[in-house]
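Structures incoming, each one as structure tokens.
Taken together, the values in this text are just the output of simple stated rules run on the coordinates, not laboratory data. Every value quoted in this text rests on a predicted model; they were computed, and no experiment measured them. Cβ atoms are built from the backbone, for glycine too; each structure is taken alone.
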Structure 1
């Protein structure tokens, strides 16, 4: 079970669009009004997890019992837990009531719409329709799983299906690209179209009722915008007397004197009793006003499966734009040469003849051509991550610049962003890239090395990787470093974690642990520290885990300090600004036996290698949680 939970810890999410996509390559399903769950079955053991990794197995007894009756040794299914009313519609409010005390949780069922794993096989890379075919077959032969219902779909008539759904009072539909794999995170291969405007908000305060016996008058709402809480308006209808009483009891426990946001109209301030921004609710409303507030909101229920920092304003994207991004071919940077000039994709490379490494005679143009060739691979390591780059305008023997803040001249595909660092209550400007064009723009600005943070720009508190850098002191044989890497690999495996190997292009090796973006930086750093110090405690003559150079003599430094805000590690396939221009290369563990040096791969070696084999997808897709204490 542990391996399944680590491997399938995140769900695919749909992008909100203004209308359904057209074409027979799309299938369309009803959008259910409930709680999203991943169901796990492994040798009779069952677990139910929300999209944020909360274990809700005990909250859905009928669904848990039905998963246990599936005719499979192991399975992972994606579904929505719902209560179906007599009209046939699913109701989020009814689901909330059923989950309350004495509410009848046994009546909750699930509509299952995807199958990710079956009997030992990961099937996420199969086409959507093939996964659904296998799912339907599994449910048909599992007749005792009475609380699990197959989510039917239709092909190619999304507009008609949405119109029919709206007539029936449903929330909307989800459209899925028929031949697409299952990819965690928000994707364009799943698109959602809604009949009504509705989303979750953070409750930031409440008011007392002006009359009557109801416990609260209105809820004051917010959402995250540019790292801060923004006022979204208020909602004063949709909850019953019992709802109001229950909500008041929860809010009273988190009441505070400090406002959680600015921008509230002065006329409302004297009524508001502020609360800590920890509770979410779902609200239906007519529209957004010009000043960014909701109009005619109606409370639908509390949400317990999401976190406040995830709540942003949902704005429908034009469906044509979303579909065009899916249909676009991979953005491969083509190299054009002529008249002494070189152009890669849309980026012109100036002074391509300049030698950047006297030891190898490599020119700036040759470096650019290398990065153009490896762009699809290096972007898997750096895309969407804040970057620190090493720039060498006069080659590696000249002055070297470290840059992590945006500046003029970096190009339109080098994307600046502002990060609000809560711990210091300050804002900082950094940048990231997403496409080969951004990579080439950095190369044009004489960047040689690329060092990403271990987190994405829009999830700065939650790393998607942990990095252990095995850095040997001068005189420590490389064979000892390899043994240290294998030692660490085994320790991680004993914790149920899979790790990946990379030679750094320098002296040492990196061991990377992919993470699920659900553990915060302080927890990840503390765990990495404990692993490193345990290695030192077990073998004090071989390892050291402190940065003091005097204590490293003859030892391997287990550098866990790369796991923190602003810390970086060299990217997969990054060239190093050192004589010969060695490359940091991701490796399979089986290759460690024959590895001669952490800097043995040059650009030509890497290009030759990539013609034969690409890095393991799991290196970039695996979602794991650090062990709990």
Structure 2
């Protein structure tokens, strides 16, 4: 196999150009075989294999820099940059990250996992390069979905104004090239990317400008003619008008065409964008046929494409089921997501109520501002976004929703430890970035049934902003059939006299199991499902503080500014000083990737860890 001898971009450059298509096939096979065992982002990475090969073939990496947007398309990049032997550890604890990661390789300039950031950070690299005079090429690979994000558009606008040397690869995996456009494109690119053409073009401009009296007029007329022709012939005229040279579209799976355009465009010293059309899931038929299913997948049978483990009922499923039921009765309910209808469980809502479903693309800020407009007109928008992505819309939550005291329901999926996607995707900060905003109500269900009850309560009983946070995956049934939710009221799951555990949301199960372990050691534990982060159940917490001398708060979010901090603030406010309080949660650091249960164990948030911490606490 060709791939056996490729351990760096330097090895890649030794290959004859005609061997690159075979290498691409081998890399796709290698990625598919690995992800079938580990899980991961398959479709996007399969589509970007040829882009990774051609960029490393043409550039002098790592001196030249490639900035990958989001990073879920960068598996081939990892394989080509010395991480092939470790690729089998992808997304496993202490193994390779599923995204570019600065701690892994000098070929990764940023640790990334969010979309639309690449052009901004790359422009920063460009400015620093020019100030220092180091002269390297800075290339960006960004998908068509990410390009629609506000940050990317802002950066593109700046790039056109900045007029500095930056190369942007637009990886478009949603549109195919028609025969006519493709034929014109190939012809135009052979002409306009040719270095001789560009030298003549520059020389012609200089000469025309020097013509006395009529020079500028003649040049402007020529320029207007050029713009008119581009408007007719060039599909990327919008980029040209922004000051960014456009080339393409080009077949992203034709390495000869890709290399040809790259070799001609790389030497240019201006902002330029190459529009590359690829196919998500390229090379693996099930992923080609259903790319969404293989965007982020669990381990699967490579022969059939079916998951090795059948999915179980999750918090996301409970949300999906209940919202759809509520929307059948309540015509004011609308649902909004930011490019993730599958991941957030909104597919069934979309199918039943297409006029009330809004996928705004990778634009979380707009999603929340849009929801504010819907709420202002009396509708009830339910904004469902992963915790890690919702933090991008912090200003809109505060300014456009909470300041206006509008009834917008935020359903925060993937709260807490999110698992194998790692630091960029863990939802550790949503408690801290929501609870301190005036007017908002913040809740966390202990199981799927309680989530359903909270969603109905949030829609029917609360008139202002409300946030419901819930974790990834299942947590099993802990609730009775009848669940009564009251604003700011907790639920006592077990009475005790030695120590009280105030547990929050999806962490209640290990809290209950910890209580069982402590009971065996003769420690009587009161366990409370707090339900509300804001408003706190002040009366119940004050009662507990009078009853026991030790209180432990447990949350699967950052301790800094989290739920436990609110309990401490309450006790201070009420001048309750004769009770000892211990906060358990996640530390002030970014948490690496691994399975949720592994990471909870590592940070003492499984049953044994909680019980052990409480025993030590009681001895102090």
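Given a computed value of 3.0 for distance in nm of label points 7 Å out along Cα→Cβ at positions 9 and 361, which structure among 1, 2 does it belong to?
2
Which structure, out of 1, 2, was helix-only ellipticity at 222 nm (-39500 (n - 2.57) for each DSSP H run of 4 or more, over all residues; to 500) calculated from, if the result is -7000?
The value was obtained from structure 1.
Using semi-axes √(5λ) of the Cα gyration tensor in Å, for residues 161-440 alone as the calculated read-out, with 50, 25, 14 as its value, let me know the right label among 1, 2.
1
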